[in-house]
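Just so it is clear, none of the values below were taken in a lab; they were calculated from the coordinates. What you see is a predicted model; the values in this text were computed from it and never measured. Cβ atoms are built from the backbone, for glycine too; each structure is taken alone.
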Structure I
Amino acid sequence: MPSSSHRPRKRFGQHFLHDPGVLARIIEALDPSPEDFLVEIGPGEGALTRPVLSRTGNIHVIELDRDLAARLSDERITVHQADALAFDFGQFPAGMRIVGNLPYNISTPLLFHLARFAARVRDMHFMLQLEVVERMVAAPSTPQYGRLSVALQARFRMQKLFKVSRGAFRPPPKVDSAVVRLQPLPEMLDIDADLLRTAFSARRKQLRNALMLADSVYAKLGIDPKLRPENLSPGDYARLTEAVRAEKNVVCP
């Protein structure tokens with residue numbers, strides 16, 4: 001397993017978790033067992049990989065940094081030297097569990113990518129920038145609520161577990177962090193990605209101006225067209241998606 005001699009690379013957004021107390025809390029939240037199919041994104045120096053292995057006996061890891069991937073030499077570890085943003089998680093069996101200290105510079109697009117595989121995961125536990133976690137779990141009509149909130153809440157039940165201070169990492173990031181748990185919903189909502197993108201690109205406008213839909217669409221759904229995109233729930237966006245598709249309206253990009 002790797003040592004702490006690796007020099008963090010800024011272009012990969014590397015901040016290595018080293019605090020034993022935080023690591024113990026993540027393992028407690030994850031509660032891995034030998035029956036689990038575990039996938040770790042961004043294992044880095046293996047600080048989390050080692051305690052997971054002690055509970056599961058094997059793990060798949062996805063690491064972009066070639067040097068770190070090469071140093072994860074252990075017969076119990078299956079290393080995928082790859083970019084998680086382009087990785088096909090569908091190759092793993094349904095019921096997989098995903099864990100990781102996600103690179104903060106790609107966390108939002110990576111979450112959107114992982115959401116595509118929601119039906120194939122049992123749960124996901126991630127360390128992320130605190131601001132991102134607060135956006136993930138935000139309620140409608142709050143400042144943090146946005147496209148990421150809606151897209152993830154349409155597929156997952158999410159819980160912010162605990163905050164992590166900057167000193168838990170090497171080197172310390174410029175922001176605080178938090179650990180979040182994502183569990184797929186029994187029934188996921190179907191929300192059109194283009195509609196959602198269009199809405200939140202004009203989040204301060206009224207719906208009738210942000211989406212340019214006929215007032216009859218809103219009237220049929222009982223949605224006030226004077227509301228703003230940030231006021232609608234994921235369920236509202238799912239109903240809008242269904243109505244737009246039914247009427248074959250074209251949403252402007």
Structure II
Amino acid sequence: MPDAVLFEVPEPGIAVLTINRPDSRNALGREVREGLFAGWERFERDKDLRVAILTAAGDKAFCAGGDLKEMAQMQLEVPPPGMFPVPGDTVEVTKPTIAAVNGVAYAGGWLIAQACDLCLASETARFAFTEAKVGRGSPWAAPLIHMIPQRIFMEIVLTGDPITAQRAYEVGLVNRVTAPDALLGEALALARRIAANAPLSVLAGQETVHLATEMGKTAALRAARHAWERAYRSRDAQEGPQAFAEKRAPVWRGE
């Protein structure tokens with residue numbers, strides 16, 4: 001049986017994780033969960049990789065959520081805290097991540113797309129919290145209040161109805177919408193632009209966004225100054241201005 005999650009490095013600094021179970025709508029069954037845990041760990045551990053893209057095989061589903069047949073067999077009640085591979089929660093991922101949503105992202109599919117730092121979506125993508133329709137729960141949705149307005153959030157949770165990629169873009173869940181055949185190319189182009197920047201500045205910028213989301217203004221400012229100190233004191237902080245003065249491309253060392 002082919003790998004449930006493919007791990008590729010199409011160009012230096014960029015990893016692509018592809019959920020590879022299109023026949024089951026790329027649902028989060030055991031093999032997919034294990035493959036994602038392993039893939040995220042591999043990305044985090046490899047110092048040469050700077051950005052990861054999460055996408056899926058096929059053109060119908062990014063991820064249809066948890067495997068309901070598996071849940072029925074397990075008689076699953078409250079999912080264990082570490083059951084699903086969620087960057088920044090159950091998996092340590094400190095580098096930028098991009099979701100390239102190529103089809104439906106329902107329930108757990110929305111969860112893993114939401115957990116990425118950035119999100120691109122095909123015009124055919126759909127997003128939904130379907131838990132209310134099958135008697136399950138979505139406590140993981142709580143951070144969504146920092147991404148979309150409260151009343152939109154409420155409607156999505158209470159109805160379980162899907163929203164289009166365009167609607168997801170309009171409310172701020174998605175960074176941009178692309179033609180289906182342009183999705184991965186757009187994601188790679190975005191990853192390329194991030195990977196070309198000074199690594200320590202990128203990481204500090206990412207941490208600043210998280211701090212600003214979780215803290216009040218004064219606390220976030222203090223914490224952000226601390227987060228940026230390593231970047232300010234790095235060799236790269238001297239290399240950038242020097243390269244500009246010499247009219248050449250900077251050579252980042254990440255130190």
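Numbers for the structure displayed
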quantity	calculated
If mean count of other Cβ atoms within 10 Å over residues 43-50 is computed and equals 22.8, the structure in I, II	I
Winner on mean count of other Cβ atoms within 10 Å over residues 171-178 once structures I, II are ranked, highest first	II
For distance in nm of label points 7 Å out along Cα→Cβ at positions 163 and 227 computed as 3.1, the structure of I, II it came from	I
Computed 5.9 for distance in nm of label points 7 Å out along Cα→Cβ at positions 51 and 219 - originating structure among I, II	I
Structure responsible for -9000, with helix-only ellipticity at 222 nm (-39500 (n - 2.57) for each DSSP H run of 4 or more, over all residues; to 500) calculated and labels I, II on offer	I
